[in-house]
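Next come the structures, one after another.
Each value in this text was obtained by applying a stated rule to the coordinates, not by laboratory testing. Because the structure is a prediction, the values reported are computed rather than measured. Cβ atoms are built from the backbone, for glycine too; each structure is taken alone.
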Structure I
Amino acid sequence: MPLNLNCQDTDSIELDELVEFLFDNNIQPMDQASLAAAAPMLRKLSNNRSFLAERACEELKDFRNLQTANTYSAQVFMLYLPQRRGQAFFIRACFWPSNADQVVKTSGTDPFFYHKPHDHNFNFLTVGYHGPGYCSDYYEYDYDSCDGVCGANVSLNFIEQSCLSKGKVLLYRAFTDIHNQLPADSFSVSLNIMENSIRASMMDQYAFDLKTGQISGLINRSSAVSIFSTVAALGRGEQLEVLRSIAKRHEIDRVRLSALDALANAAKSPEDALDVWSVIGEADPAFLRGWRRVRTTEIESLSKRIA
């Protein structure tokens, strides 16, 4: 489960002090030990009971530009965006409503990732800031043993159920910790120092089915799928050759898969779609070989139904 970093600091700091600490000490969230060194300062920021409300009110004064650079959902309030060259972190607040809150009654729990077991492809440090905090069923697994195909079996090791209470600091480890988040008993807020790195685009983030012990989906945040689909559907000649080259040679398996899916989906016949997948051979990574099996089975099944 996430590392529970026992911080008993009672001092209070401002957000700017945390930011400068992270820069001055070259905190690198990809390195767990480096990120853990920021835990006392994050706890001190959580002791500041007024800064978040003050920050929110300041932004509301210019409500037309409220959180314009925030690419997350309304659940996230960005506190410090990536804005310096080579910046390895960003800071955010997350809101965790309870089942009794109107936003959950209206929208359900899906927007808040409740009851959606998942891992992370980045490290982050979090502290409970307000309320009882969300609870989680925590598991651990071996990322390297997974081929990443939906339906693949995964050995999930249950650790415990616990809550992110006020002042509690946890370090979530990329590719190790899985949690099934449960709604907070009442409205809660957490503060996060997030890893800002390229591997969140390069490595997969999985959703899991706890009943079957299988990967149930991929939840990566990427625009590649829509871009590739557009090129495959509308492109000609050189544009399609670029996409085919990406499908064959790109160094990131997930990107290759997105390109292959786009080309196969735009194919004019099942035979053409199967030909797209024929570029994946036994020398390719298990991840791509697994998806080739899945996709070719789907195409052949669809072809039989059409016939």
Structure II
Amino acid sequence: MVTNIVPHLWFDKEAKEAAKYYTSIFQNSQITNVTTISGTPSGTVDIVSFKLGDVNFSAISAGPLFKINPSISFFVYCGSDTEIERLYNSLSDGGTVMMPLDKYPWSNKYAWIQDKYGVSWQLDIDSRNSNQKIVPAILFTNDKAAKVKDAIDFYCSVFPNSNILMESPWDKSSGMPEGSILFAQFKLNGYILNAMSGGTVKHEFDFNEALSFMVYCKDQKEIDYYWEKLTEGGVEQPCGWVKDKFGVSWQIVPEEMITMMKTKDKKQLDRLTQAMLKMGKLDLKELKKAYNNE
């Protein structure tokens, strides 16, 4: 699918291994690129691009700075008993079953699994009238549990071609503020995401940089736009990263840089890497100058 939003997974050393694992499990999947860069604060780093069905992913092996947790997970809309059972057996192997495969009030067949790499998957028997069978789910917990509506309204205001597909409020007996949202589904520039509330239950995890969203930008104007919008009330970080006001991490990245990083010329790649490491918001003009040794 064509979108400028790509989920990004941060691993210690396992990015290539995990990508091979996922592409072996999900149908019509492939690793599309592997780039190894050196001279970073994490040492030598592998960056892996892969597709699971029609959904693009990126992963990096960059040391044990962050640990993936269930605050961002992935719904898989399986569409058949055969598929959900196959994925349940595969993804639970070596992992942790958080909710076993069973019937629940919201689904005739559903499971929540944390796989052996720590990535969470929510398997649902339902199918989707869309090519996007894998949908990221953002879980707002603790002091953010009542902010689902605020968050999705904010994201829809930032990205073009965006709209809320459905909202399901908490029941009045839940102890949550009246009108607060339990579950929602929305589109950002055509890319479907889910948002969930953790309710009144205390959770021992929150958003971190281990699972972020890359935003591919066609030019510096787009980079400036998303940087300004997503840092509103949030935090600017190095190398094109930002943390928004809800704590979700984003990477604002020029499309041209993704292309440049596929070069087989190590000197070009090293110059590009060193230029990027000195930046907060990425400067496409300066990145191209470094790449071309100008």
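Supply the structure label, taken from I, II, corresponding to FRET efficiency 1/(1 + (r/R0)^6) of positions 47 and 151 (r between Cβ atoms, R0 = 25 Å, to 0.05) with the calculated value 0.05. The structure behind it is I.
Looking just at FRET efficiency 1/(1 + (r/R0)^6) of positions 15 and 231 (r between Cβ atoms, R0 = 41 Å, to 0.05), which of the labels I, II belongs to the structure with the highest value?
Details: I: 0.50; II: 0.95.
Checked I, II; max of FRET efficiency 1/(1 + (r/R0)^6) of positions 15 and 231 (r between Cβ atoms, R0 = 41 Å, to 0.05) sits with II.
Taking mean projected area of the Cα convex hull in nm², for residues 79-118 alone as the criterion, the largest value within structures I, II is that of I.
Quick check: 33, 58, 8, 0 is what I get for P(r) over Cα pairs in 20 Å bins from 0, in percent, calculated from one of I, II. Which structure matches? Only structure II yields this read-out.
Consider the structures I, II: one of them gives -7000 for helix-only ellipticity at 222 nm (-39500 (n - 2.57) for each DSSP H run of 4 or more, over all residues; to 500) as calculated from the coordinates. Say which. Could the numbers behind the result be given before it?
Working: I: -10500; II: -7000.
Comparing all candidates, it corresponds to II.
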